[in-house]
1. Quick check: 0.90 is what I get for FRET efficiency 1/(1 + (r/R0)^6) of positions 37 and 213 (r between Cβ atoms, R0 = 41 Å, to 0.05), calculated from one of I, II. Which structure matches?
2. One of I, II was used to compute distance in nm of label points 7 Å out along Cα→Cβ at positions 53 and 221, and the result was 2.7. Which label is that?
3. For structures I, II, which has the highest computed value of Kirkwood radius over Cα pairs in Å, for residues 237-308 alone?
4. Say we calculate distance in nm of label points 7 Å out along Cα→Cβ at positions 101 and 149 for every structure; which of I, II gives the highest result?
5. One of I, II was used to calculate distance in nm of label points 7 Å out along Cα→Cβ at positions 109 and 125, giving 2.4; which?
6. Looking at distance in nm of label points 7 Å out along Cα→Cβ at positions 5 and 141, point out which structure of I, II has the largest value.
7. When helix-only ellipticity at 222 nm (-39500 (n - 2.57) for each DSSP H run of 4 or more, over all residues; to 500) is computed for each of I, II, which one produces -7500?
8. Just checking, which of I, II has the largest value of relative contact order in percent (Cα under 8 Å, 6 or more apart)?
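Each value in this text was obtained by applying a stated rule to the coordinates, not by laboratory testing. Small disclaimer: the values here were computed from a predicted structure and weren't measured. Cβ atoms are built from the backbone, for glycine too; each structure is taken alone.
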Structure I
Amino acid sequence: MGEFELIRRHFVRGQGGPGVALGIGDDCALLRTTPGHQLAVSSDMLVEGRHFFPDVDPEALGHKSLAVNLSDLAAMGARPLGFTLALALPGADDAWLRGFASGLHALADAHGCPLVGGDTTRGPLNICITVFGEVVAGQALRRDAARAGDDLWLSGRTGEARLALERLRGTAWALADRSDDTLCRQRLERPTPRLALGTALAGLAHAAIDLSDGLAGDLGHILAASGVGAEIEQAALPVAPALQALPEAHRLECLLHGGDDYELLFTAPTDAREAVARAAQASGTPVQRIGRTTPDARLRLLGPDGRTQALHARGFDHFAPGSAPVS
C-alpha cells in the first residue's frame, strides 16, 4: 500500500461539512467562515513514547489525537470547522490504520469537524493535528482576560488520567486499589473535549484554559497572562472515587498536577453564577466553583482547616530537567 492509496483508503471521506469549500485533494483546503467571526487555530503533536505507549489501542489514539485539539477550541469558546493531519508512520499497517482512522473519524463526526487535508510520511510514529474553528469576534475566552474577584470554575474532575498513567508505569502507590481501572484508563486515553460548554461560555466567562498539563500549572498561565493571583479551595475540588483512598499527598498530586484531564478551567464574574449554571446544564457538563482570583500575583491552596499554603504553579514541561516520557 503506497502513500496515496493509504490516504484514499483510510482518510478521504468526501469534501466535509458546511464550513468546507474545498477539502482533501488540492494544494490547500478552503474553509468558509461566518461573517463577524474570528478564525481559531491550534496544533498539537503526539509522539510515541513521549505522549503515548507503543501498545495503545489505535482507535483510542485516533480519538485522543483529535480530542486534545478540539479541547483547545473549547477553551476559546470556538466552534469547529475542520482539521488537518500530518502523520509519520514506521510502516503502512492496514489494521492499525483502520483502527486509528475509526477513532479519529468517529470523534470528528460527533463534532462536525471534518478532515480537510494533511500529509503522510515514513518515520517514527508521530501525529500532528491542526484544528480550525470560529468564534464570534470579541467573545473568545482568552487567557489574559481574568479579573481579580472572579469565581474560578472547573468542569468535570481532575486526577484520574494521572492515576491511570502511574498504574501503567507500575508506580507502587497507584496500584493499591485498581477497582476503577477501566474508567481511569478511559479518562487518559479517550478524553472528552468540552466543546458544548466552551461555546456556551463564550461572551459569558472572562478567561479559560483546557487542562493538559495539570490544574495548577495551567491555571498559572491564566494568572501570568492576566496579572492576578488565585486561591483554590481544597474542599471544593471534585474527587473521583478512584482517588479517595489515596494518601493525601498523592491525591493532591493527581488533582493539582496530574495532566491529561482536558477539562475546562475558567473564570467568571460572581454575578454570573446562575448563568454559568445554566450553561453547564444546557451543555450537559458538570461544573464546580473551586475558588477565586485575587489582586495579588500569588497562587494559594486553602486547606480544609482554613489555613492557606503557597501552591507552585507547575505543570508538565517536555524540556524541563527530569521530565519523564510515558514509557
Structure II
Amino acid sequence: MTMTTTTMRAIVQDGYGAVDVLRSDRIARPEATRLGDHDVLLRVQAAGLDRGTWHLMTGTPYAIRLAFGLRRPRNPVLGRDAAGTVEAVGSAVRKFAVGDEVYGVAPGSFAEFALTREAKLARKPANLSFEQAAVVPISALTALDALTVGRIKSGQHVLITGASGGVGSYAVQLAKAFGAEVTGTASTAKLDLIQSLGADHVLDYTREDFAATGTRYDLIVDIAGNPTFARLRRALTPTGTVVMTGGEGGGSLTGGMHRQLGARILSLFVGQRLTSFINKERGSELERLTELIEAGKVTPSIDRSYPLEQAPEAMRQLDAGKVRGKIAITI
C-alpha cells in the first residue's frame, strides 16, 4: 500500500544521450503537501511525444542545457505534453479544482503524476479523449504561435513545410480555420495525411521543389527541410513572410538557432519578412485552441499510442521519421 501512495511509475534518464538513456523506473511521486501557491498536481492519464522531447533526451543542441541542466537534466523524468485529472492544487489556484479534467504542459509527464503551473493548463476539450488531448499542447501551440507571428489573414496563400509532422499537422488545420488557402509539403507516403487534414494542395518534397513551381505565397511556415533563404524568398510574394520554427539542423552548439538569427538580420535589408519566435506555452492560448477543437475545426492526428513502458520504442519511431502526426503515451 505504501508503494502505491508514495511512489509512481515513470520514464527517467540519468544523463543525456540516445534512446538507450531512457529506462522505466518507480520513483517518489510529487508530494501534494509541498505544492507552490500556483502549482497543480496532475494525475497523468496520457502524455504526448514531440520533437522537443527528443532534444531534451539528447541534450542537443547544447545551448538548451543552460535551461535544463548542464551535465544531466534537472528533471530526470521525460515528457512535457500531458492530459489528466487534477489531484491537488496550490492555495492560490483559482481556475481548477480537484477532479477537473485538464491538458497542457507539465514537465515530467511520462509518469503517473506531474507538477505544473496553473498558467500552463486549460480544461480538456469535451470532445477529446485523454490520449487525443495529450498530443495537442506544445505542437498545436507552436503552430498557433507561428501563424500569429506570421500575421495570417483570410484569403492568403500559405505554405507549410513538414506538414505531416506534429506542428505541421496542426498548422494545416489552423491555417484553414483562419481562412487561408493551404499548401503542405511531405514525403510521398504522407501526402494522404495532409489531404485528410484539409490542405488545398500537397507537394511531394522528394519530387517537387516548392520554390520552382511558380506559386508565390503570402506566408511560409518553415518547419522542416532547412531550405535556403534564397529558396524561401523565391517562393514568397514581394512582401511575404517566412516564420521559422524549431531548432533542427545546424551545429551541435546552437542547432538551427543561428539560422533563425540570420533570417532576422536578412529581414532588415529586404522587403520580405523573415522571422521566428519562442513558444510561450500559455494556458490562455490553449483555451483558444479548445474553442477550435470543440467547434470541429482542429482534430489531433494520432499515428499510434504506446503504453508508458514502451516510451523508448515510441522515441525510436520518432527519431526514425516514421511518425505521421503525433504519438500518444498512455499512463
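1. Details: I: 0.90; II: 0.15.
Derived from the structure labelled I.
2. Details: I: 2.7; II: 2.1.
Value 2.7 for distance in nm of label points 7 Å out along Cα→Cβ at positions 53 and 221 corresponds to I out of I, II.
3. Working: I: 14.6; II: 15.5.
Greatest value across I, II: structure II.
4. Numbers: I: 5.6; II: 3.3.
Across I, II, distance in nm of label points 7 Å out along Cα→Cβ at positions 101 and 149 peaks for I.
5. Details: I: 2.4; II: 1.4.
That value comes from structure I.
6. Numbers: I: 4.6; II: 3.4.
Greatest value across I, II: structure I.
7. Details: I: -10000; II: -7500.
It must be structure II, since only it matches.
8. Details: I: 23; II: 19.
Largest calculated value belongs to I.
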